[in-house]
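Listed next: structures, encoded as structure tokens.
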Structure I
Amino acid sequence: MRPFAVAASRVRFEEKQIFEALDRRGVRSTHIDPRSFWDGAIERKGAAPRDDYAAVLDREIAQTRGLYLARLLEAAGVRVLNSARASETCADKIRSTLALRAHGLPLPRTAAALTPDAARAAARELGFPLVVKAITGSWGRMVSLVQNPDALDAILEHREAMPSPQQRVVYLQELVDKPGRDIRVVVVGGRPLGAIYRVSPSFRTNAARGAETMPCPLSPELARLAACAAAAVDADVAGVDLVEDREGRLLVLEVNHVVEFRGFAAAHGDRIDVAGAIADHLVAPADAEVRT
């Protein structure tokens with residue numbers, strides 16, 4: 001059987017766990033380093049699809065590189081998790097917000113502005129304090145707590161000096177009065193595996209920024225929202241981030257398509273096998289084909 005591949009320019013804790021899970025299942029696997037990957041899919045019209053991989057798990061942390069890797073592989077007839085469509089949606093906060101909103105999921109009040117003047121008008125509507133985010137990025141980078149119009153002006157001036165037009169698009173969101181934590185739910189194949197709290201005195205509660213992780217009960221409502229959010233962006237493997245307001249209402253913040261689960265594993269130990277669930281979902285269509 002053709003090997004299953006994991007694509008990642010950095011083999012971190014998560015990728016090592018996935019390789020080990022595949023090995024425990026007797027599944028042949030290989031590593032793709034996207035930095036050295038090339039494909040002739042653009043010239044392959046009418047030719048047979050490539051058959052060197054049974055499927056590829058796209059774990060590339062560089063968003064643009066990961067997206068085009070998925071596009072090239074899919075054009076060559078390879079099944080990729082997550083798909084290029086899911087990666088493109090999740091990597092863009094405006095696209096993902098629109099997808100989540102279209103599926104009726106509860107979100108914080110959010111606005112997108114294409115010019116500084118429009119951003120100022122949106123901020124007046126949302127009210128201060130608020131949060132300004134880059135429309136692409138991860139690990140809490142380029143996310144700013146804005147207390148007043150003067151602080152917003154400083155951020156807008158910085159954004160206008162950036163070289164990329166995309167970086168000048170402003171994404172504004174109300175500051176949810178959360179209880180010092182947010183929630184991450186890992187969803188694989190539409191099934192929520194479990195949840196963690198990420199606790200921090202900072203308004204940014206990313207584990208990558210030092211937030212403490214601890215188990216969170218996976219209530220039916222939390223599981224439903226997480227599964228619906230992953231489905232809304234077409235993600236087979238997802239980390240769904242949610243927040244509780246002071247009334248206990250759950251709001252969806254975003255969906256991560258290259259989900260990191262080291263903090264999740266630290267909170268749950270061996271009780272929930274995320275890597276095993278990902279491995280099973282990756283190989284399931286091939287197993288079904290063999291049985292038929």
Structure II
Amino acid sequence: MKSAPFDYHAPESLAEAVSLLSEVGEDAKVLAGGQSLLPLLAMRLTRFDHLIDVTAVGELQGIERVNGHVRVGAAVRQSIAEHDATVAADVPLLADALPYIGHFQIRNRGTVGGSTAHADPCSELPAVALALDAELEIAGSSGARVVSAADFFQGTWTTTIAPDEILVAIRYPVWAGAGYGVRELARRRGDFAIAGAACAVSLASDGRVERAAIAMFGMGPTPLRGRAAEAALVGEDPANVDLDAIGDAAVTDTEPTDDIHAPAWYRKRVGAQLVKRALNDALGEVTHARA
């Protein structure tokens with residue numbers, strides 16, 4: 001199928017992009033890679049009168065470490081971030097999650113910000129942002145603001161970005177001396193995940209868990225944090241953690257839906273196991289680094 005007609009815009013600066021958005025408002029959609037948006041348009045599951053392609057906007061590019069964060073421009077290609085030395089060294093959870101996205105052809109076009117702002121509940125990058133308590137820089141006609149990942153995702157394909165705003169960059173906090181794990185289940189490698197988990201763990205000087213993050217995707221209308229499971233992990237000796245209990249605790253309050261890919265009960269059961277395996281990876285990595 002072909003998409004409905006639209007006007008195409010290619011601004012070359014952030015100011016120009018924001019100006020266009022303020023002019024056309026809710027009739028426009030930002031295009032940043034298009035690996036999620038274009039199929040929806042082609043199948044006429046959505047339509048917009050204007051597409052604003054921001055891939056040439058220089059202010060949306062670049063990866064740098066600043067004040068304890070790694071700042072990734074919203075239009076940075078996923079393949080660029082996947083192989084970036086700063087991301088690998090300082091945000092390993094992002095580096096671990098990126099290879100799960102589609103296939104390399106997809107990652108060559110898809111952007112970090114585009115995937116995050118698209119807010120697909122089965123997507124890896126929103127879960128990574130949530131797990132690491134990332135901050136999202138947003139610009140609009142009213143000025144710039146910063147939103148925490150916990151407040152950014154509002155529902156399926158819905159975020160706090162207003163019609164006249166654009167995602168500029170994502171700031172991922174650097175966790176010192178931590179271990180990470182990403183696990184997901186899909187019918188085939190590169191398919192949308194049925195369920196998944198992204199976990200991070202850091203240890204105190206006595207070797208016990210000091211900080212833990214458990215984020216799940218495919219388990220509700222947004223990525224979800226397993227707050228109760230995280231709290232249960234803190235203070236525990238990694239060698240004595242009951243991973244089965246932690247996995248069950250993480251999914252207790254989730255409400256996944258039934259769809260053509262999997263029933264809700266299956267997602268919940270699989271989700272618990274994926275949390276267990278991702279946490280096992282994270283704990284193994286951090287304890288090995290301490291040895």
Structure III
Amino acid sequence: METLNQISEALTRLLDYPLGWLLAIHRDIAIVIVALGTSLLLTLARKWTTNQDHLCRCKSDMTRLKQLRREAKRAKNKDAVERIRATVGMISIVKMKAEGLPLLVSIIPIALLAIWCLARLDYFPPKHDAALTVRVYYPHSSVGKYAHARAPKGVELKPSTIQAVRLDPDGEENGLAVWDVRPGPGIEEFNLTVSHLDRTATHQMLVGGNVYPLPLVDHAASTDEKILMSEVVLDQAKFLGVVPGIPEIMFPPWLVAYLIIVVPFVPLLRKVMGVY
């Protein structure tokens with residue numbers, strides 16, 4: 001898990017070079033640009049990796065076969081209807097086979113784009129004038145024991161740097177300690193360190209820029225499960241301020257908005273650009 005997070009972080013930072021300019025514009029506009037770019041990528045991949053003349057003839061044949069099938073049905077010619085249905089089936093298989101290569105060519109850049117969007121467009125970056133709420137989760141056995149948070153000079157921690165781990169009111173299956181973190185002027189990046197039962201975990205904090213800190217960090221493996229994870233509570237970005245996510249299938253709001261735009265625009269671009 002930690003290795004995957006490191007790979008994801010490295011890819012995100014690499015993709016900041018071509019995509020980082022999107023962070024300087026309004027979040028909704030950035031999502032629209034990413035979605036339209038994906039639609040164009042899918043359209044061009046289909047144009048460049050398929051035999052467009054063959055697919056064009058398939059479309060013409062399907063149109064003609066549908067007309068012939070209607071005529072055969074009116075004439076109650078069952079044999080002709082069956083022959084036409086079989087031909088339509090063969091053409092459908094040919095068209096289905098043509099979907100594979102465009103998808104294969106597109107899947108890597110789209111996957112990289114998804115990694116970047118998840119790390120950069122899912123939440124709003126915290127501002128200097130707002131306190132950050134950090135929630136640190138512990139095993140149930142730690143309830144009543146003490147946890148200690150530390151931050152660099154100029155960063156204020158409330159209510160206290162040392163506090164007792166309490167039962168998590170949301171799940172009651174684990175322990176919880178909560179700190180309000182307020183960095184002073186000029187502090188844009190620092191580490192919040194949490195200690196508990198001779199184990200220490202660190203969460204990188206970012207404020208005042210275009211990038212938000214990693215919302216959730218898993219510490220279980222590195223702390224022998226004495227500190228489970230830490231979470232920075234951030235405002236999640238919703239397209240137009242209203243488009244919700246689907247947490248049941250782990251779809252954040254930006255992804256729902258992205259799909260709402262991509263799904264209709266791909267066939268529209270194909271029609272406009274004459275791609276079959």
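Read the figures in this text as sums done on the coordinates, not as results from a lab. This is a predicted model, so every value here is computed, not measured. Cβ atoms are built from the backbone, for glycine too; each structure is taken alone.
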Requested in this report: Rank structures I, II, III by mean count of other Cβ atoms within 10 Å over residues 104-111 and report only the one at the top, that is, the highest.
Outcome: II
Query - Among I, II, III, structure where Cα Rg over 2.2 N^0.38 Å as derived comes to 1.05 - result: I
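Between I, II, III, which one scores greatest on volume of the Cα convex hull per residue in Å³, for residues 88-183 alone?
Working: I: 112; II: 102; III: 201.
When volume of the Cα convex hull per residue in Å³, for residues 88-183 alone is calculated for I, II, III, structure III comes out on top.
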